[in-house]
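Nothing in this text is a laboratory measurement; each read-out follows from the coordinates by a stated rule. Everything quoted here is computed from the prediction, not taken from an experiment. Cβ atoms are built from the backbone, for glycine too; each structure is taken alone.
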Structure P
C-alpha cells in the first residue's frame with residue numbers, strides 16, 4: 001500500500017514531488033505496455049488474416065474434393081429436366097450419362113389398402129349420451145325437420161341420450177324415430193305427409209352429420225304404402241379412439257384382455273392395458289418400417305391401412321402374440337391376411353420408343369428398374385395416348401460455377417486482408433513472411449500447368465489476375481471471373497479444365513487449386529503452420545511483457561515507498577527544527 005504524505009510539518013508539496021519522480025522513472029513501464037498493446041493488436045490482425053485463409057481452404061475443398069469421391073465431384077454432377085413436370089420429374093446422379101429419354105406414362109401405380117372385413121366397433125342402441133358420440137365431437141344445440149314445409153325444431157341438451165332425442169321427435173305428429181341395427185331412422189306412416197326434409201342452415205347441432213342423416217348422405221325411402229323414412233347411410237359407431245382398448249372403454253367389438261403383439265410391414269407393435277386406438281394409430285404412422293398410414297373410419301366403422309408406397313404389393317399383416325389383427329378384422333380366423341386387402345396396381349410406362357411396356361411397382365422409377373444408370377424418374381400423371389415427354393440429362397454447371405465464383409471471392413478477400421494489414425503503420429507491417437506467402441499464392445494463380453495444351457492457365461478459362469509481385473504498399477489487383485468464358489471452356493474441353501483446376505493423377509498433372517490448397521493448408525496447420533508459429537511467438541512475447549510489466553510495477557511501488565519514507569523523515573526534522581527555533585525565541 002502506498003504511503004500518503006503531504007508535508008504536514010514543512011508545508012512543502014512533497015506528494016507532488018514523489019509523483020513527479022515516479023512518473024519520470026515510468027518510461028520503461030510505459031514502453032512495456034505499449035509493446036504489449038501493439039503485439040495484441042498484431043495477433044488480432046493475424047487471426048483475421050488466418051480466418052480468411054480458412055475460408056479460402058473451404059472454398060478450395062468444394063472443388064478439389066472431386067479427387068476424393070465421385071459423389072463429391074462437381075465436374076461430374078448432372079441435372080435432369082423434364083419437358084412436362086406435371087407428368088414426371090427426374091433427378092440424376094454423377095454416374096448418369098448425358099442423354100435424352102422419351103417417356104410415355106400409360107398408368108400410375110396405386111397403393112394397396114387394407115380395411116376391416118366387417119364393422120369392428122359397437123354401434124348405438126339409444127342409451128348413449130349424444131355428445132359422447134363421434135369421439136366427443138358431437139355437439140348439442142338444435143336441428144330441424146320439415147313435414148310438408150312446416151318446420152319442427154329439436155333441441156339437444158348436453159346430457160341428452162339418443163333415446164331422449166327420439167322421444168322429442170316422436171312428439172311431432174305423424175313422425176316416428178328409432179334406432180334400428182345401429183342406424184337412426186325417422187319415418188312416417190301418415191299418408192297426409194307427402195314430403196319430409198331434414199336440416200336447416202340455422203341448426204346449431206351437428207346431429208344430422210353424426211347420425212349420417214345429412215341430406216347428401218341419408219337414404220330416403222318411400223314405401224308403396226306411403227311409408228316415408230330417412231335412415232342413416234352407415235351404422236353409427238360409438239367407438240372412442242381416446243379410450244383404452246383392452247378394458248373395453250374404446251367400445252370395440254370382441255373380447256380384449258392381456259397384451260397383444262402383431263406386425264405391420266417390417267415393424268412389430270404392442271397393445272397393452274394403456275394403449276388407446278389413437279396411440280396405436282400414431283405409433284403405426286410414425287414408424288417408417290410399417291410402410292402404411294393407419295386410420296379409423298367412423299363412417300364405415302373400420303380400421304384402414306394404406307401403403308405409403310404405391311404398387312401391386314401386399315401389406316404384411318401378422319399376429320405374433322394374441323389375435324388383435326383378427327379381432328379388428330384385418331386377418332381372418334384362418335390366418336388369411338389378403339382377404340382384407342385391395343392390392344394396388346403397378347405403373348406402366350414406355351421408355352425411348354420401346355413397344356414393351358415397363359411395369360413398375362411404384363411411381364418412382366429407379367435405375368435398377370429402368371436400366372438407366374444414375375437416373376430416377378418420379379411419375380406424377382399419365383400422358384395422352386401416344387404422346388411422350390422428354391427427360392434431358394445434362395452436365396450441371398451451376399454448382400461448379402458457383403464453387404469457382406466462391407473460390408475467386410475468398411481468394412480476393414484473403415489478398416485484400418493481407419494487403420490492408422501489412423501496409424506501413426498497420427498492425428502487421430513488417431510481416432515479410434506473410435507478404436511472401438501472399439505473393440507465392442498469387443504466383444500460383446498465374447502459373448501455367450505443364451501437360452495441358454489448350455487450357456493450361458487460369459487466364460485461358462476466364463480467371464484473370466494482375467501482375468504478380470505488386471508492392472503491398474500500392475493497390476494490388478485481384479482475381480476476376482468471366483463466367484461465360486469459363487462455361488465455354490468447360491463445354492469445349494471439360495477434361496482439360498478439370499485437370500487445370502484439380503489435376504489428373506493418371507497423367508501426373510497437379511492442378512492449380514491443388515497447389516493453392518496445399519500451401520493454404522500448410523499455412524494454417526495447427527502444429528507447424530505459419531500462423532500457429534507466429535501466434536505462439538506473439539503469445540510468448542505477450543507473456544514475457546506481462547512478467548516485465550509486473551516486475552516494473554513492483555519496482556516503482558518500492559521506489560515510491562522509499563521516497564515517501566525519506567521525505568517523511570525530512571519533514572519530521574524540519575518540524576523539530578521549527579519547534580526548537582520557537583523555543584529559543586521565547587527565551
Structure Q
C-alpha cells in the first residue's frame with residue numbers, strides 16, 4: 001500500500017510535466033534555485049520564517065527525482081533558457097519538490113516497515129506510523145553525534161593553550177616528536193590558512209557588488225579581488241583534510257586519467273567559489289533590495305572559462321583540470337543514476353551538454369567530496385576497489401598517530417595470525433604499551449554509510465557486526481596457550497622476553513558506524529570494543545596520558561555501545577495521494593545540555 005501510494009504521487013508529477021525539453025529545463029532551474037535558496041537560508045532566517053524541518057527534508061528528498069525527470073541536454077551551444085524567478089514560479093517548484101519528496105518518503109517507509117523498523121495502523125482516511133522501537137534512532141544519532149562531539153573536543157583542545165590532560169601541546173610540522181621525558185600531544189597549526197583570511201571580508205566585498213539586469217529579473221553581479229578569492233580558498237582548505245578522510249578520497253587513488261590529488265585540488269577551488277558566491281549573496285541581501293537573491297544563488301557559465309580559471313589559479317595543467325572536472329561534473333545522460341537513489345545528491349557542477357555548466361551552492365549542504373566518490377562508483381562499480389585499496393593503511397596511520405612516542409610500539413602493516421602455517425585471521429593494527437605491558441589489537445572496517453537506503457544500511461550493519469564478532473572469536477581462540485615470546489614473534493614486536501603480556505584488548509574500528517544493534521545486528525563478543533573513528537579519537541583524547549590507556553579506553557567504549565540519545569518525537573502529518581499519513585516519531589528533536597530546542 002505504501003509503495004502504491006508513493007508511485008501514485010510520483011506518476012501524478014511526471015504526467016503533469018511538459019514534454020518540451022526547454023520548458024523542462026526551465027523547471028529544473030527553478031527547482032534548483034529553490035533548493036539552493038533554502039539550503040543557504042533555512043538556518044539563517046528567523047524561526048517564524050523557516051520551513052518546518054520535515055518539509056525542508058521532503059524538499060531535499062524530492063530533488064533527485066526532479067533532476068532525473070527534468071534535466072535534458074541543451075541543443076544551442078553556450079546558451080540556456082532563462083526566465084524570471086517569481087513567488088509563483090518558486091511556489092510551483094516547491095510544490096513539485098515536496099510532492100516528489102512524499103513519494104520518496106513512502107518508499108522509504110515501506111522499506112522500514114518490511115525491515116521491522118516501523119509499524120503502521122490503518123485509520124479511516126489513512127495510517128498512523130510509529131517506530132517499532134527506539135534503537136534505530138538512538139544508534140543512528142549516537143554515531144552521527146560522534147562527529148560533532150569530536151569537533152567540539154578539538155575546539156576545546158585548540159583553546160587550551162600549551163597543555164591539555166597533562167599533555168604538552170606541540171606542532172609536529174615545526175619539530176620532531178620531543179625526545180625528553182613527558183607526555184606530548186601533536187596539534188597541527190592551521191595558521192597558514194588563517195593568514196589568508198580577512199576579518200573585514202564583508203567590507204571588502206560590498207563595493208564589488210552590483211545589480212545585473214538580466215532582462216528576466218534583477219540578478220547579482222560582482223567584481224574580482226584577489227584577497228577575496230584567497231579568503232574563501234582558505235575556508236575550503238581548512239576543511240579539506242576532514243572532508244577527504246570522510247569521503248575516503250585518497251590523493252594517490254587513480255580514476256581513469258585523473259588522481260585523487262588533482263580531483264581534490266580542483267574541488268577545493270570550486271568549493272571556494274561556491275562559498276564566495278554564497279557570501280556575496282548574503283551581503284547583497286542586506287544592501288541591495290532590488291537584487292533577487294532566490295534567483296541569484298544558482299549561476300551558470302562556460303565550462304571552458306571555468307577550466308582555464310582553475311588552471312591559472314592552481315598552476316595545474318589545463319588538461320588535468322578538465323579531466324578532473326569531468327570526474328566532478330554530473331552530465332545530463334547520467335541523471336538516470338538519480339532515479340532510484342533516495343539519498344539527496346547534489347554534485348559540485350552540472351554539465352548541460354552544450355558547453356555550459358551550472359554551479360549549485362547547495363552541493364555544500366554535506367561533504368562536497370562525497371558527491372565525487374558517489375559519481376565515480378555510479379559510472380564504474382569496479383571503482384570501489386580503487387577507493388578501498390588505500391583505506392586500511394590510511395585509517396591505520398590515523399590510529400597510530402594517536403599513540404606516538406617511545407611509550408608505544410606500533411607495527412607497520414597488518415599481521416597474519418597462523419596456526420600450523422595456516423592463516424587463522426589477520427590483525428590490521430597492533431600497538432604495544434611498553435610501560436604497562438598492555439597490547440591492543442585492531443580490526444579495521446571502512447564501509448560507506450553515506451546513504452539513507454534502509455536496506456543498504458541494514459545489510460552493511462549485519463556484515464560489520466558479523467565480521468567483527470568472527471574476528472574477535474578467531475583472535476581469542478588463537479591467543480589461547482600462547483606464551484609471551486610466541487606472541488611477540490607472531491606479532492612482529494621488538495620485545496622477545498618470554499613473559500606474559502599484562503592484558504590484551506580487542507578493538508574494532510569502523511569509519512562511521514559502530515552501533516549496529518540499532519539495525520537489528522548487535523555485536524556479541526564480550527572481549528570486543530567496537531567504535532566509529534571519531535568516537536575512538538575522542539575517547540583517546542579524553543582518557544589522555546593515563547596509567548593504563550588501553551584498559552581505560554576499552555572500558556569506556558564498551559560502556560558507550562548502548563549509549564542513548566535524548567530526543568523527543570515530532571509528529572508530522574503528510575497527505576499522499578489523498579491519504580493522511582501521521583508519522584508519530586519518524587522525525588525527532590535532539591535535546592542538548594545547553595539547548596532545549598531541536599537539533
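Computing Kirkwood radius over Cα pairs in Å across structures P, Q gives 34.5 for structure P. Out of P, Q, which structure matches -11500 when helix-only ellipticity at 222 nm (-39500 (n - 2.57) for each DSSP H run of 4 or more, over all residues; to 500) is calculated? It traces back to P. So distance in nm of label points 7 Å out along Cα→Cβ at positions 116 and 244, computed for just one structure, reads 2.0; which one of P, Q is that? Answer for the origin of the read-out: P. Thinking of P, Q, which structure, once distance in nm of label points 7 Å out along Cα→Cβ at positions 268 and 564 is computed, gives back 8.4? The read-out was computed on structure P.
Computing distance in nm of label points 7 Å out along Cα→Cβ at positions 100 and 204 across structures P, Q gives 6.8 for structure P. Each of P, Q could give mean count of other Cβ atoms within 10 Å over residues 76-83, but the derived value 17.6 comes from P. Which of the displayed structures (P, Q) returns the greatest value of relative contact order in percent (Cα under 8 Å, 6 or more apart) on calculation? Comparing P, Q by relative contact order in percent (Cα under 8 Å, 6 or more apart), the maximum is at P. Looking at distance in nm of label points 7 Å out along Cα→Cβ at positions 276 and 308 for structures P, Q, the greatest value goes to P. Each of the structures P, Q was assessed by volume of the Cα convex hull per residue in Å³, for residues 132-355 alone; the largest value belongs to Q. Looking across P, Q, the calculation of distance in nm of label points 7 Å out along Cα→Cβ at positions 316 and 436 that yields 6.7 traces back to P. With distance in nm of label points 7 Å out along Cα→Cβ at positions 36 and 340 computed over the structures P, Q, the top value is the one for P, the highest of the group.
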